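A short reminder: the numbers here are calculations on the coordinates, not readings from a lab. Every value quoted in this text rests on a predicted model; they were computed, and no experiment measured them. Cβ atoms are built from the backbone, for glycine too; each structure is taken alone.
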Structure 1
Amino acid sequence: MFTGIVEELGRVVAVERLPDEAARLVVAGPQVTDDARVGDSIAVNGVCLTAVTVADGAFSADVMGETLRRSSLGRLAIGDSVNLERPMTADGRFGGHIVQGHVDGMGRIRARRPSEHWEVVEIDLPPDLARYVVEKGSITVDGVSLTVVEVVDGDQPWFSVSLIPTTLAATTLGTRRVGDAVNLEVDVIAKYVERLMAARA
């Protein structure tokens, strides 16, 4: 389990295409690999991946075709920056919210509105995920735990978040442009509540 607090901006150093539409990523991340071992989980742009190798401040991970289709990892290229986070430890601080590293879908940045102290970012939301997103609720965008500012329903629903300078500087969200795809994970509690209510009905 993760909390959506990015520890490090990593860098993609290799992308190898594998059979069955899979891929192997090699990512440099000295901080997250400092105590990592083969088999450990590391979140890459919000996607929980398993370290296949760990050496010299980098790790490799195999990504199946389903993950490449459902997330933006299939668009990564050598040199791209990625948000990295190790799993939460039992004695760690719960800084963000419950994040599984299971991407629900992709959104697309529709607008950015900078100001002196923060920047408002609007993100298109897949219609089938809109019911899980609420004002002042939590959502994970490219692995970053954020608070929803506004939700707008319609044929193309969207939501907005406000990014402080630290988030802009320490994550990939500072360099995402209008039109870029981002990984979204909605609050898992909302999905469990929906399932339980449907069973009772």
Structure 2
Amino acid sequence: MASNNSQAGALDRARQAGIPAYHVSVKTEGSEEGVSAKLLELIDQGSLDLLVLAGYMKKVPPPVLRRLQNRIVNIHPALLPAFGGPGLYGERVHEAVLRQGCETTGVTIHMVNEEYDEGQIVLQRSVPVPAGVSAEELGRLVLAQEHDSYWRVLKGFAQGKIRPTDSANPSNAVAIDPEWLKSIQALDSPTSEYSG
């Protein structure tokens, strides 16, 4: 487990569970090139099949993208392509959704490429935007949907229902079993009712 944030709670949780956890940043490695080299070293040590991003706020270095082409997955707190791109993360996304007056927002799990939030979409699930909700409250609703969705996608990878391809076309990064996708899309949203 690696984080560019030395204060990330996930680092402590990983260490408590006996999982190797690393702070990897320009601070620890001295340069962006050093960060790339350290990440590649960790990837090789772990023999990774899939790199899972969660709250990673930086662009993935090009050498890592090349090493793990079509094997990096991310989650975004909106229905891409809306409310994606540089600078749109966390509460900023929810504030933008509310400013726009959207009735629905949601979660997008997508593959990662050279462009922010433009990789192949693996799964999207919607979240209704209740009237009068604050950005913070909306964030909690979306986070509940994220928690209910990401593990399902990761399990789909583990079961071979989602398979990385060798395609150089970013829109064909993975092959998705249509029956798996249909079963996930049929799930009721756990955030469909707002309880204030």
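Given a value of 1.1 for distance in nm of label points 7 Å out along Cα→Cβ at positions 24 and 40, calculated from one of 1, 2, which structure does it belong to? Only structure 2 yields this read-out. Given that distance in nm of label points 7 Å out along Cα→Cβ at positions 144 and 160, derived from a single structure, equals 1.6, which label among 1, 2 identifies that structure? So the calculation was done on 1. Here volume of the Cα convex hull per residue in Å³ is compared for structures 1, 2. The highest value is that of 1.
24 is what came out when relative contact order in percent (Cα under 8 Å, 6 or more apart) was calculated for one structure; which of 1, 2 is it? Traced to structure 1. Given 11.4 as the derived value for mean count of other Cβ atoms within 10 Å over residues 112-119, which of the supplied structures 1, 2 does it correspond to? Structure 1 accounts for this read-out. Could you tell me which structure in 1, 2 was used to calculate helix-only ellipticity at 222 nm (-39500 (n - 2.57) for each DSSP H run of 4 or more, over all residues; to 500) as -3500? This figure was derived from 1.
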